[in-house]
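Participant: Have a look at these structures, which come just after this line.
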Structure 1
Amino acid sequence: MKTGNKIALFYTAITIGIISVVTVVFYFVATDYISRLYYSYLTEKAYATAQKHWEKDELDEEDYARIQQHYEETLPVAAEILLNADSITEAHAVLSRYLTDEKIASLYAGNVVRFHEGKELGAAVYYPDNEGNFIVLVVSSNQYGGDIQHRIGWLLLGMLVISAVLVYFVGRLYATRMVDRIDAAYQSEKSFISNASHELNNPLTAIQGECEISLLKERTPAEYQAALGRIASETKRIILLMKNLLFLSHGDKEILKNARETVLLADFLMQFSGVNEAYSANRLLLGSWTPEIHKIRNGYHRKRSGDLVIDVLPGWTIVNENGGENKVVRHSYIPSPLIFMGHSVKPAIIQTPVTIEHIAPTLAHFMRIRAPNACTSAPITDLR
């Protein structure tokens, strides 16, 4: 059996076990409530029977009519047994068929006694009257209650079966996914171990080869020194690899946090070809003064210039991925916002790149004069 199926069956067994316990408890509570409710109807029927037979001479016609109506409406199919409690021998002979001696004694003490005879339920009451003392037994089969109990039982059983099927398939689905992820992680770990072993084996093989070659014959000090240099280089490679493996083996969050804090993005960008310098926002705002950083700091805007400013070496091409326009860097500079303020200049923000060649013709355009003869660019007309 597959692991996913085993997990699903185990999960289903636990879940269905819990549901079964809850279902059984609910079934017994429901059946007990139905029995108690029917016993209360039997007791009510017994008192209505006693009042019908022995209260007629003490009540007027209207009150007796209400008793008669209540008697007829309460469990009309119940069997009634009327006994004279003063005739102890005859009454005990009949009562012993339904009640034990303890219950008979409790009945004569004035308590309501409930009993069951086969599939029938019954209630017995002791009723004292001015004509004497009497005992009323009411016996009936709880047919409707039995039907309700059977329906509840079958309903709970059906729900249990459906729940078992649903829980199994849902558990199997999630268990399969979990096992697949575990298997993928296991395969990744195996691949990682294999690659790490290969990376460790290469420098070890090189070291072993250098040692074997050096021991074949006598060599000059320079040759031994060269061999030891190559061995030292491979040893440093092993040490670095072991440090990386040790770092990866630790799952401690503090180590990862400290590692992230020690990585400087500006220093990382300096490793790329064509990057003359990388300035962070903190360095531009709070760093020490230098002639180079002074020029860039004057044109730096904290919200518009970004977190990093990269100074590209001359001769390198800057590729604009969005516009598709590429530009070769002739000199190092930093982009900075250019603000025009004056009469008839409408408030606007333009996204068109502006170079220094656009300033002179734009100012001449605002002042309505002729642009200088050396101007090679057109004025910016988006501002008015």
Structure 2
Amino acid sequence: MKITGLKIHIFSSQHKNAKRNWLIVRLFTDEGIEGIGESSMLSNDLLVESLLEDWVQNYLIGKDPMSHELHWTRLYLDNMDKGGRLFSTALSGIDIALWDLKGKILNSPVYSLLGGPYQEKIRVYANGWYTTPAAPELNAEEALKVVEMGYTAMKFDPFGKIAYGTISPEEAQLAEDRVAAVRDAVGPNVDILVEVHARFNVYTAVGLAHRLEQYRPFWFEEPVSPENISEMKQVRDRINIPVATGEKLYLKFPFFELIKNEAIDILQPDICNAGGITELKKISSMAEAQHLMMAPHNTNSPVGTVASMHLASAMSNFLIQEYHAEFYEEHYFNVVDGFDRQEDGYVTLSDKPGLGISVNEDVLSQHPYIPLGLSTVSARGSGDV
């Protein structure tokens, strides 16, 4: 069996905090089997599309789809411009599609090929549910609706949109009030995950964490720049909330440095940006050696979301999965067949071959790519990732 071609779809949707484009990758074979992947960067999608077309035309055409490790290594090592988000995002989509192909060829779900299932159900947390900036009372009302949907965990950024580096006393108090209001609304048995978006310096992050500790956050995400390991370690060593990071880190190498320097508690690589299933499996194994947990970042389409859940199903150190799905427009669920909604805060994967999904081209074509300019940057700062 040989790879014969590529087709790319870019579709769009939105929720209250963000508009999004997602890039779906389809690899075809000479035996009529196709693999589905995702290379969504949330910006510069046309650059990703161009890179994918170049790689498939000049390398993958004619290759054996079963040799995913070889293809990952060749595409990484043989590229002079390797590294960075653009490169790793394109590589991720090809890798996910190759795993889907392998599962379909072997008539096995991807999680079985990865050694799973380690867990039958995948715990998910809600994101994309809240208004920002908002009065604490509004966030509390929104949080109650999330609990009514069945979720047992939810993430939000309580710091508004204008605080960077440091924060004013008024904004700090408002942030604490938002967390307090949400905790009071949802009670003690729902996990609250606090997002920071890498905004603050060390002393500001530490001070804010100390104020929030009494509300028992599940984690404190990206309190400082993830590229500065020393800063991240300083925060981790000085607060009593687990520290999580990883969405802005690509391939295994920066995760190794975080682990080696004991700078983190929870790793959050994104399967569509950090190297795909192949690379995240390796990151998970490195983390496991230090008894660290994996909570994959996920602002992806149903394709990337399902791929991440297949990997999660096979990870012994999986903690929880990000899940925006129910807060987008309804067509988000219809662009692929086989993508199930959460129930009581968990998603159960099917036992269909590969990722268990198929593309619905008609729905994709009805929601085409939309130019976003810098809106994805402002959305990222608004707390929806």
Structure 3
Amino acid sequence: MQKKPGALIIEGHVQGLANTRLLGQADIPVIVVDKENCVAKYSKYCKAFYKCPDYLSDDFIDFLIRLNKAFNLTNWLLLPSNDHAVYNISLHKNTLSQYYKIITEDIAVINNIYNKRKLLKIAEQAGIPIPATIMPEIKNPSKVDLRYPILIKGNQGLNFYKRFKHKAVIIKTSDELVNIWDKELKEAKPEEYIIQEIIPNVHKTVSVTVFAEKGNVHTYWMGVKLREHPVTFGTATCAKSMYDEEMLNLSKKLIKELNYTGVCEIEWIRDSRDNIPKLIEINARTWLWVGLAAKCGVNYPQIIYDYVYDQKIPQPTDYLKDKIWLNIYTDFVYSMLNIFKKLENPGDILKTYRHFQEACMDINDPIPFIAYGIMVYKFLSQR
């Protein structure tokens, strides 16, 4: 039997671990690269781990080429789980395509996704609801005609974070806006950020995930964040599979406008004032809880692999709903803190602990779960 081409997993955090396991279980060789220690490298399905330069650097591209030549990884699949890696791979796609199979979209499409001004304009022109947004033309806005609290986001989030060490800044009052600007953001140029209202909601962030080809969605899966840290605009610590037809149809419309190919996650929040879903952002990659989608019947890493090597088009799946995913180490710690701060209801938390899929635990591959616990402990003890 001919040996299958392997996959190079870029970033070995929780989603990288899920990608590693799902491909490894299909007898696909997997190598993991990350710029720091990561949980995926401890998986029995990880054949090798290599530490890499910063994902946004030119050195990272040179590293991928050297790795390919050193270990004969010709035609291996590049599967990034990090926005910075997605952007840099897309930027150098023509060069890297000489060495690897690449599912990451062309840079023109990636710019339409990761440049928030462009994405919001595309969505608005297509009739897709977005939060009330200001795209400033002056350097230091002292007045904002939006209901507080507001959110300042980097227009090109990757560059904004690299420069200011924030993905976004929450502003509660006009006085706070002036203070924050003077202390942290005074060097920001108008084109580097946008200002949005924070949607008042009793709903959680919903992720509509899809595999599409040239703007046509072939399969999908949906989930909702039940808990996240920080509580607002944070990383999921507990999530549940679900279905929302309205959000799915809006997502299909947006993917069609973008003419997107590959896997992506489209995030929505339903506005409690008008009950209309509002677009938050798109991630042109697999996401933290991609393992839950596979447990529900939608195995995105395998879908990507089959499309790249066999041109196999996936079909919609009647996936399992109401399945719980928990990153137990982080969820337990932050849930206890939120209960203490009266931000969470203990009863609601206990319900999710009855039956769940743990983010890192697999009885047939237990070492990553232990390693991740040690990593979380070290992280928390240093804070």
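Participant: Tell me which structure, out of 1, 2, 3, gives 1.00 once FRET efficiency 1/(1 + (r/R0)^6) of positions 217 and 313 (r between Cβ atoms, R0 = 25 Å, to 0.05) is calculated. Let's see the in-between values first.
Facilitator: On the way: 1: 0.00; 2: 0.45; 3: 1.00.
Working through the options, I get structure 3.
Participant: Check the numbers for relative contact order in percent (Cα under 8 Å, 6 or more apart) across 1, 2, 3 and tell me which is largest.
Facilitator: That would be structure 2.
Participant: Identify which of structures 1, 2, 3 gives the largest calculated value of distance in nm of label points 7 Å out along Cα→Cβ at positions 305 and 353.
Facilitator: Values: 1: 1.8; 2: 2.6; 3: 3.5.
When distance in nm of label points 7 Å out along Cα→Cβ at positions 305 and 353 is computed for each of 1, 2, 3, structure 3 gives the biggest number.
Coordinate-derived values only; no laboratory data. Just so it is clear, the model here is predicted, and its values are computed rather than measured. Cβ atoms are built from the backbone, for glycine too; each structure is taken alone.
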